[in-house]
Structures are given as structure tokens and as C-alpha cells.
Structure P
Amino acid sequence: MEVKKVSQSRSVTSSHVLPTDTNNHGTLFGGKLMMYIDDIAAVAATRHARQLVVTASTDSVDFIHPINAGSAVCLEAFVTYTKRTSMEVFVKVTGEDLISGEKKLCTTSFLTFVAIDEEGKPSPVPQVVPESEEEKWLYETAPKRFEHRKLRRRERREFHEVLTLKSPWED
């Protein structure tokens, strides 16, 4: 299978934050931002795999700076690391005051995507090769994040075994 550079998956988009995109504080809805993050990450993962992909997980999204109505939300995503069928995608979100030009890093997130074939089964993906210093650092630190996700998945399975599917309104 071919090897691809990180730059081949890089995806960038911006969107004007309109009043309908905001909460009662006049800042971008967190859920709307999470939708943007998942969307741009899916574009990057699909560019890398050149096949269908599904979101397997999203690491924490910590909202560091709000993005106000009238500003632009700018997102950049790229594949940082791959396993056999999965890809780690890094997303960086910047808010830009379109009048002053001031930009602030608002959040970053890592998502995991799995490539799937026509039958919905996991499918192999190309390895990724980092080039820039930032890409190399993200690549080198990815195995630690991968192990953390594995542990989190195991803990979540244990948690789910304890949960009941019985409705609280049932006797």
C-alpha cells in the first residue's frame, strides 16, 4: 500500500459565525463547533484513505476561547498517524475577528476515523509520513494517545456492562 504525506490530507475551511449559530451569550454554539470539527476531520481522513470513513472517537474538546457572532471560525485538519485501518486526525480551530484581524486559538482536538469498504467492514489505509516539525511531533506523540484511547475504550466497555437499558419509568 502506498505511503502518503500529511500534507495530502490537509483540509482547511472557514465559516462566518452568524447570530443563528450562537447561544444566548452571542458566542458560537459548542455543538455547532463540534459538528464543524467532525466534518473537517472526515474530509481529511477521506482524502488520506480515498475511501469511506466513519468517526470512531473524538478526544476531549476544551473550549479555550469563545468565538463571537460576526467572527470567522477557521478550521484546519490533517491525518497525523495511522494504524492498519484507523487514522488519527488533528483539528485546530481558530477564531478570527474579521474587523480587527485578531486571531485566537480556540481549541484543538484529535479524532479517530476508521476506513470502511463497501460492506461496512474496516479497510486498510496508507501509512502517513510527517514532514514539518509540527507534523513530526504529532506523529511521535501519537502512540501515547493511541494507548490512552485503548484504555479509555476498555474502561467504557466495563462501564457499559454496568449500565442497564431499563427505562427509569418502567417498574
Structure Q
Amino acid sequence: MEHRIQALYEQFGGPLLRHVRKTTGNDLQWAEDVVQETMVRAWRHSDRLQWEPGLVWAWLLTVARRIVIDGRRRRSARPREVEPPEADTVPVPDGCDRALSAIVVADALRSLSQEHREVIEQTYLRDRTISEAAEILGIPPGTVKSRLYYGIRALRGLLRDKGVAG
């Protein structure tokens, strides 16, 4: 009996592994497990197998395909297990990051020219439209747009230099 299984593995093990690797997405470890389980099942059912090469090959392919399908079903039905994080490594939001970012942005704003800082304050910080900012600052809307564009560009550069923005 075991001689037949050994001969079966020698004759069909390589081709079966190549075939199963394709069906497992080229996952060698999984494919080897499938081939091993297929051979174990062949050994268990050796008394009922028809030992003609074409029939045995078809039986091996069918069994291997079913093992792969069962594996896919198992993987999709059960979420992947992950180790729970250590309690002291779980981030707890405390507002520090936000406060630190606000300090860095305020510092970068102070580095801008007064004209750029004024339009950014009026439009972004005070939530005013271009027209409203232009009226308050006493400059044309086109000038507000231009200063806003170059001011934001300069602010991004300063923040990038400080390692805050990408």
C-alpha cells in the first residue's frame, strides 16, 4: 500500500504542486500543504482508488481543488487573527498633536510678510470671502487672491521645512 502511495507521489507530486500553486495564487507553502493533504487522502482512500494513471490524476486534481476551495472559504469566513496591542502602546487622543501643530502653524504665520499674513488671517482664520477681505484690508479682490496664493505657497514651504507638511 505505502509503496503505491510513494510511487503516486513520485509520479504526480511535482505536476500536482505546479498545478496547485496556480490555484493558490503562487503561495508555495499553501500549495505544499494542499499536495500533502491530497496525498494523505489518497492513502486513506487507497482501497477505493482506481489506479489507472488518468483516473488517479483526475482524482488528485479534484481532491486538491476541493482542499483549495475549502481553504479559501475558511479564510474568507473567519477574520485574520492579530495579536492585541499592549495597553501602553495604544495611542490615546489627548489633543497634544493638535496643540503642537497649532503652535508650529502660528510660528510659521509670524514668519510671513505682513501682507501675506493679513490675507490668510482674513480668509482662513476669520472665514471671510475674498470680497470681504478686500473691503476690510482696503485692497482690490485680485490683490487679495494674489497675496493669498503666494502667502499659502510660502506657508507650505515653511511648514515643509519644519517637517509638518509634505
Worksheet, complete the sentence: One of P, Q was used to calculate Cα extents along the principal axes in Å, yielding 97, 40, 27; that structure is Q
Worksheet item: helix-only ellipticity at 222 nm (-39500 (n - 2.57) for each DSSP H run of 4 or more, over all residues; to 500) computed as -23500: which structure among P, Q?
Response: Q
Worksheet item: When you work out FRET efficiency 1/(1 + (r/R0)^6) of positions 40 and 112 (r between Cβ atoms, R0 = 25 Å, to 0.05) for each of the structures P, Q, which one comes out largest?
Response: P
Response to the item:
Across P, Q, distance in nm of label points 7 Å out along Cα→Cβ at positions 72 and 144 reaches its greatest value in structure Q
Item to complete: Using the calculated result 61 for percent of Cα pairs over 19 Å apart, for residues 32-103 alone, pick out the matching structure from P, Q.
Response: Q
Worksheet item: Which of P, Q yields 2.40 for Cα Rg over 2.2 N^0.38 Å, for residues 56-151 alone, as computed?
Response: Q
Item to complete: Consider the structures P, Q: one of them gives 15 for relative contact order in percent (Cα under 8 Å, 6 or more apart) as calculated from the coordinates. Say which.
Response: Q
Worksheet item: For FRET efficiency 1/(1 + (r/R0)^6) of positions 48 and 120 (r between Cβ atoms, R0 = 41 Å, to 0.05), which of the structures P, Q scores highest?
Response: P
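We did not get these values from a lab; they are worked out from the coordinates using the rules stated. All of these numbers come straight from a predicted model, not from anything done at the bench. Cβ atoms are built from the backbone, for glycine too; each structure is taken alone.
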